[in-house]
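Each structure below is given as structure tokens.
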Structure 1
Amino acid sequence: MNDKLKNGWMVVLSLALLISFSSCEDDPQLPDNLVEFESAQLGFAANEGALTVNINFSRATSQAGTVTVTFASSGLNYGTDFTTTPAATANTITLPVVNGASQLSFSVEKGVGILLDGDETIAFTITSVSDGLVLGTSSQLALSFSEILAQQGIMNINGGGPTYPNKVFIDLSANRQTAVDRTSWDLGFHMGNDFRVILNTSITMMARAIDKTDLTLVTAADTLGFASTMVVGANAINAAMAWIDDPAGDLTKTAFAPVSLTPSENKVYIINRGAANPPSDPSEPIPSSGWKKVRVLRNGNGYTIQHADIASTTFQEIQLAKDDSYLFKYISFATGSVAIEPQKDRWDIAWTGFTNSTNLGGGFIPYFFQDIVLQNRNGVETAELLTATAGSYEAFGEANLTGVTWLTSQLGIGAKWRSGGGPGSAPAVRSDRFYLVKDTDGNIYKLRFTALTQDGQRGRPQVEFALVKRGV
């Protein structure tokens, strides 16, 4: 081979290697996709016949596969005292993984009519995962057949990722979280003595009354100008504050008036159903995902919900009975009554996207906040403690509770746990504060946020909590 040809091949080889290295730099390897139990300890409530066990992935899967869980029970026999769905074979549950999944679950069901002492347990272990997945550190779960009082824990909140698809209800004492699709309901209805309607604030829903009481007589002419005014964000107007629910959670300041016992006093409302995926910048206007005309009436000790599309000359009805074990029950215009919120004494705080308010200089307007913490309005109280005055999270104990100021607004924690998020300001967890949460049983937990993201992905924050004082 002559020198010219040899030099030419060397140039080609060098270019090929350079391209190869450049390609590697442009395509950094993703971190391991960890598979872990959502909680390390769970317990059955006294009136629960079944319990769902969740297994989370640190990000959505990129291929199909399986996860295998084995278990060993103490004081219980599979098939009589308990069963699982999917069914187990030789104390092994095989769970299929679909491409794009971010969570798996299986359920444990108590046997019918069994007598328990309360000390029965099942130890679950994730024993194998398929290619593309890596077994994480939280691979074991202890399930008690009685209620637990969690002493401490670290919880990765399953908000679902950067588009915030889930609203997540958290019960600290049970070490349990319940994630629900925030687009799966439209309206909530108070189960207490009064008759109140709330909007789905996690999708920027708005409602505006008009001076009509018959849905069949409402047409598009009754909504002129609504599309340009019933919006949130930078283009919102001050009047729009009357068309959202009070962000602090005051039920006397909802967009819907109280449902009257006199039918003629219950007006038709025009509803902007909001957006399933608001933009990443809360100041941007949010496109509507649909409009409805709605009227709510009393039906004995329940509700009748009439609803239709704006142009429809007919309407549909949904009947919803009150149930005192819940604070609110919910309906979807598409599917009717839907299960969303846990029973009123089985959650303390909730993480979600939220229709908040802000003052940009011209008065308060509604806008979408990406990750806010709400507290249960069924008597849960919270307190914010700054480490500069209260001392460290680690050192705080029962003796330090004297003089704590308790908050009852649902925004007691709200957005204060994180900083930034505005134009040119990256959000971050505030390390100079932590929180107390007093549940409806009087248990007091200290809680702090330890991460805003997982694997750099928003919508998956982490909290640490510990019991400070047991309720009486």
Structure 2
Amino acid sequence: MNVIPLLAFALFVPAEECAGCHSLIQRPGETRTIAPYALWQGSMMAHAGVDPFWKAQMSWEMAARPEAKAAIEAKCTRCHTPAQRASEGVNCTVCHQIEAAGLGKKASFTGGFRINPEKKIYGPHADPFPMPMQMHTGYKPVEGKHVLDAALCGSCHTVITHAPDGREFIEQAPYLEWLASDFAREGKTCQSCHMPVEPGELYIAHRPMGGPFPPTSPRRPFGLHLLIGGNYLVPKMIAELYPGEAATLQRTSERAIENLAKAMRLQPRVDWLDGRLRLDVLVENRTGHKLPTAYPSRRMWLEVVAKDADGGVLFASGSAAPAAGEPHRNRVGRTGETMVWEAVMADGAGVPTYTLLSAAQYAKDNRILPRGFRLGEWPVGSVGVAGDADFVGGGDTVHYEAELPRKPATVEVRVWYQVMKPEHGVVLRFGPREAAKMAEVVLQVR
């Protein structure tokens, strides 16, 4: 049994208790802190309990299935507010008290992790100096290498729900996608990208007034608790609710956009032959999971614009946010056709749905697979891409061919990323549905 709901206040303390010794750590010669508490403060994990998109989605689910209200709340809060403090979401004493036993197994998914009952704080370092933490908080620091294991992240970043007919539905699966990739086989974990290791050695704690504890020495690894993904939008929403945190949340949004720019690479090639534009665009997935991944409100699309020497548009695809229902495409030949990578939930009859508890399958899932993807135990493959030989682990190539009135001078290629696609925003009736530019290449047509 998961002990969190029964003993939350006995097992967890506010993150401010940790801040006393984990908020004032700098790189040599710098004044800006890179301490765990300071970086975590602006993350979506810290704000998971006040995420307005999540709260609205959960309210929508409960309105649609009022008889399941208690079960919905229990399942959703298990990962979003495990310490029963909405204002802190997932705090220090949650992740650092998760036991190694059972991680990576099905029972650990959907928030099924176990918290040790002995108030042990796990970290990656051998022989930690325990006295300050024990004296100030009552917790005992111990070595626990499993905090570097992707399976720890997988306990909340693998969510399995059940459709009305009892079918299991994998709502999100970054961890399972990673398991099927070359990244897992090469030992590149979730933490490798989302909590990158600072080069060299640093002190991992400090006295409350600053400076290291005399018996301690610099350690490695020192993981930066950035916890950044691709969610650039919700931090902006939260900043409107909590203006005192606006500056920190704005930086979180900026970091997410920076992260998105590193998540993929565009490799286009253009030709002009016999009055026809031919363009091949390889979109390379550089992450260890599908792109986009996680909750299926997210999507990417490809924009292609061919212009003449005066800037006149001769051909355009994806210049406006695509409407719902775009099929997977290997070839695009007309304005109005757009290549969109996304997952679309469907009910038991195959009808698209935006209510999670009605979802039994995917009507479409052409999110770009990670490098080396090999389908294994878990059904996290693609849906709706049959016959597309260019859709492979690590990337997808889209072919454009169009007859134009004259030769274009340039072809602009962009990839856009959207956290909340319109059909989700319309259902939930709130929030801007803007898109972030992930990459851009402008080609000269020879």
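Taking P(r) over Cα pairs in 20 Å bins from 0, in percent from the coordinates of each of 1, 2, which one would give 21, 49, 25, 5, 1, 0? Derived from 1, not from the others. In this comparison of 1, 2, the computed figure -1.06, -1.17, -1.37 for log10 I(q)/I(0) by the Debye sum over Cα atoms at q = 0.13, 0.14, 0.16 Å⁻¹, for residues 113-352 alone is attributed to 2. helix-only ellipticity at 222 nm (-39500 (n - 2.57) for each DSSP H run of 4 or more, over all residues; to 500) was computed and gave -2000; which structure, 1, 2, did it come from? Here the read-out was taken from 1.
Rule-based calculations on the coordinates, nothing more; no lab input. Just so you know, these numbers come straight off a predicted model, no measurement behind them.
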